[in-house]
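Any read-out appearing in this document is the output of simple, stated calculations on the displayed coordinates, not a laboratory observation. Since this is a predicted model, take the numbers as computed values, not measurements. Cβ atoms are built from the backbone, for glycine too; each structure is taken alone.
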Structure 1
Amino acid sequence: MSRIGRLPIQVPAGVDVTLDGRTITVTGPKGTLTRDLPPRMALEREGDVITVSRPTENKLDKSLHGLTRTLVNNMVVGVTTGYRKGLEIVGVGYRAQKVGNNLQLALGYSHPVEIVAPEGISFELDTPLKLAVVGIDKELVGQMAAKIRATRKPEPYKGKGVRYAGEKVRRKAGKAGKIGGKK
């Protein structure tokens with residue numbers, strides 16, 4: 001049995017879960033999320049606990065079992081507490097600023113890079129060098145953070161670029177000089 005798939009999902013007070021065929025809708029204090037689940041997985045709700053079960057022991061059903069349980073749990077956590085992914089900007093002259101709901105990044109290019117916030121995502125700036133992507137959909141928060149990081153990935157020689165908060169960038173040694181002077 002899947003170790004993750006067999007864990008029950010606790011539904012906190014104030015969260016409404018609706019099952020309609022293979023579509024699940026989770027509504028909470030932060031918003032509403034809807035997702036189509038794999039048709040082979042069965043969800044049962046007993047009071048404030050949701051369990052996911054699989055029909056057979058084949059490899060596909062085993063992998064979908066844990067995935068389905070995690071997707072539903074992420075929806076419940078998202079509408080109650082939400083998700084936040086921190087980013088850091090390293091480099092002289094590199095900075096971020098909010099323009100309306102969008103994010104404008106100065107990353108050493110000849111033009112500022114504009115990141116448009118999709119529905120359900122907001123950007124928080126602690127300082128011009130520290131920002132966060134905030135939302136209720138874990139997948140979308142991670143995707144937007146990866147998109148921002150991809151605008152200028154951290155390079156290994158000076159460590160300049162956009163990185164996740166707490167990410168360690170492996171540094172390389174620079175070019176070795178010639179010994180002995182001119183030839």
Structure 2
Amino acid sequence: MRDITRLNIPNLISFLRLLSVPIAVWLILNDGFLAAFWIFLAAGVSDALDGFIAKTFHAETELGGYLDPIADKALLVSVFVSLGQAGYVDSWLVILVVFRDALILFGAFLYHLLYQDLSMQPLLVSKVNTLAQILLVLGVLGAEGFSIDDGPVLTLMTYVVAVTTFVSGAAYVYVWGRRIMAMEPDNQ
């Protein structure tokens with residue numbers, strides 16, 4: 001039996017990132033944008049750090065395989081919803097971001113339920129989408145926290161996030177659809 005409860009340094013970092021979610025949400029909803037900016041930036045750095053430590057020191061665990069993406073998604077989705085609720089991100093974008101993540105989670109669950117085999121490998125477009133989402137959040141929090149006029153940059157980033165979110169969601173549907181079609185016996 002594998003030990004999924006082993007809490008090593010990368011797992012501890014991921015867990016601390018997960019604990020930062022309610023703090024970041026509270027700060028956003030209470031106009032603490034500068035503090036939220038620094039917490040979100042620290043969370044982003046911690047995501048890179050825990051991955052680096054896990055790979056470099058062969059400290060990857062099954063728990064970390066679940067905890068890291070859960071912490072990432074919980075933070076990004078919660079911050080997007082909070083920024084949308086506070087009126088700093090368009091509601092249509094919040095809906096698109098949340099729907100994409102829900103679609104991926106539902107698709108993964110359904111695929112695993114039907115085929116008992118799921119290997120999640122992030123697609124390149126998904127990584128680009130995550131980076132765009134992080135940059136948009138940092139831009140919004142930074143513009144508000146540092147009182148900077150965002151100009152057209154955040155508008156452009158909004159559309160970049162929208163396009164990459166849509167393309168990423170469609171790519172996952174396509175990839176899983178092809179896998180399912182390859183596993184289904186021919187009905188001829």
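1, 2: which one has percent of Cα pairs over 13 Å apart, for residues 85-140 alone, as calculated, at 59? List each step's numbers first, then the result.
On the way: 1: 59; 2: 70.
This figure was derived from 1.
One of 1, 2 was used to compute mean count of other Cβ atoms within 10 Å over residues 13-20, and the answer was 19.1. Which one was it?
Working: 1: 12.4; 2: 19.1.
Corresponding structure: 2.
Quick one: helix-only ellipticity at 222 nm (-39500 (n - 2.57) for each DSSP H run of 4 or more, over all residues; to 500) came out at -6500 when computed from one of 1, 2, so which one is it?
Numbers: 1: -6500; 2: -28000.
Among 1, 2, the structure yielding -6500 for helix-only ellipticity at 222 nm (-39500 (n - 2.57) for each DSSP H run of 4 or more, over all residues; to 500) is 1.
Supply the structure label, taken from 1, 2, corresponding to Rg/Rh (Cα atoms, Kirkwood Rh), for residues 21-124 alone with the calculated value 1.03.
Numbers: 1: 1.16; 2: 1.03.
Structure of origin is 2.
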Can you spot which of 1, 2 the value 0.10 was calculated from, given it is FRET efficiency 1/(1 + (r/R0)^6) of positions 61 and 93 (r between Cβ atoms, R0 = 35 Å, to 0.05)?
1
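Using the calculated result 62, 41, 25 for Cα extents along the principal axes in Å, pick out the matching structure from 1, 2.
On the way: 1: 79, 42, 22; 2: 62, 41, 25.
Of the structures listed, the value fits 2.
Thinking of 1, 2, which structure, once relative contact order in percent (Cα under 8 Å, 6 or more apart) is computed, gives back 17?
Numbers: 1: 17; 2: 25.
Value 17 for relative contact order in percent (Cα under 8 Å, 6 or more apart) corresponds to 1 out of 1, 2.
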Quick check: 0.70 is what I get for FRET efficiency 1/(1 + (r/R0)^6) of positions 45 and 165 (r between Cβ atoms, R0 = 41 Å, to 0.05), calculated from one of 1, 2. Which structure matches?
1
